[in-house]
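Enquirer: Below you'll find a set of structures to go through.
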Structure 1
Amino acid sequence: MDPRPASESEIVLRQLMLPEHANPFGNVHGAWVFKLVDEAAGSAAMRHCRARVVTKLVDRMTFDAPVHVGELVHVQARLTWTGRTSLEVAIAVDAERPLSGVTRRTNTAFLVFVALDDEGNPAPVPPLLLETAEDHAEWAAADARRALRLARA
């Protein structure tokens, strides 16, 4: 299996937040934001593997600022680490006020996925090709998170 760079599978989802996404006070439900996070991360993982993937775990999701009705949400998903059958995807969520262009970071997360074969069994994933110093730093941080997860198990 040939290594693939994170840049080839990176995903950015954008969606305008409407009243049906929010509570009566105009704040978008956290579960709605998480749904977008899982979709973007799963799409990036699928693009990298060219196979079905399932969410294995969420390793830390922050809710640093509320998202409001009328804001355009940007969900960026980028691979940070691959193992034999699993991979980690980093997520950054930004909320933009479309009329002013002001953008702020609202959420971050790391999700781990497992690739599946046609029978639903774990399948090998292509290695991640590290192209930049940032790629190497993200890999090292992801490897440290993996070690912590394994120590807790």
Structure 2
Amino acid sequence: MTSDDLLEFEAIKRLKYRYARNLDLKDWDEVRACFTKDATAAYSGGKYSYDSPDGIIEFLSTSLGKDMVTRHHVHQPEIDLTGPDTAVGSWALDDIVINTTHNFEVRGAAFYRDEYVKVDGGWKIKHTGYTRIYEEMQDRTKLDGLTLLEAWTS
């Protein structure tokens, strides 16, 4: 492994972190900018699969709409360079989704498996997807004293 490899790993990490941050901020243009023009996705073990950035963004923006507050944490990256302009990565995911209309929360854990391509000197996601380890749901109305004080839901 060279120091140049480490710089590439860091650039890929920043790409994935940017994807997760903008997913939670619902900045769909910035999420789209993380993908190649021919990107694909297979969420929940392929249950939700998309063959274009348009399909991916439509799914994400619809399923994580204005009444959803989310927190996606990706960590434990394992990144391998497979060529001068290609790489693969595995990431642990911990996520929380709060539905503010129906007052329930979904929590889960998964492992992402990504493919990356370098485009015009910067890394992009060519394919992303995850397989769930678990997913659980809780009715927030049953938690005495629990009040959502502030939420980013634009």
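Enquirer: Between structures 1, 2, where is distance in nm of label points 7 Å out along Cα→Cβ at positions 43 and 99 highest?
Expert: On the way: 1: 2.8; 2: 1.4.
With respect to distance in nm of label points 7 Å out along Cα→Cβ at positions 43 and 99, the highest-scoring structure among 1, 2 is 1.
Enquirer: If we compute distance in nm of label points 7 Å out along Cα→Cβ at positions 91 and 131 for structures 1, 2, which one ends up with the highest value? Kindly include the intermediate steps, with their values, before the conclusion.
Expert: Numbers: 1: 2.4; 2: 1.9.
Structure 1 gives the largest value of distance in nm of label points 7 Å out along Cα→Cβ at positions 91 and 131 among 1, 2.
Enquirer: Comparing 1, 2, where is distance in nm of label points 7 Å out along Cα→Cβ at positions 3 and 27 highest? Numbers along the way, then the final one.
Expert: Values: 1: 4.4; 2: 3.1.
That would be structure 1.
Enquirer: One of 1, 2 was used to calculate relative contact order in percent (Cα under 8 Å, 6 or more apart), giving 23; which?
Expert: Values: 1: 28; 2: 23.
It must be structure 2, since only it matches.
Only the coordinates and a few stated rules stand behind these numbers; no lab work does. The model shown is predicted, which means the values in this text are computed figures rather than measured ones. Cβ atoms are built from the backbone, for glycine too; each structure is taken alone.
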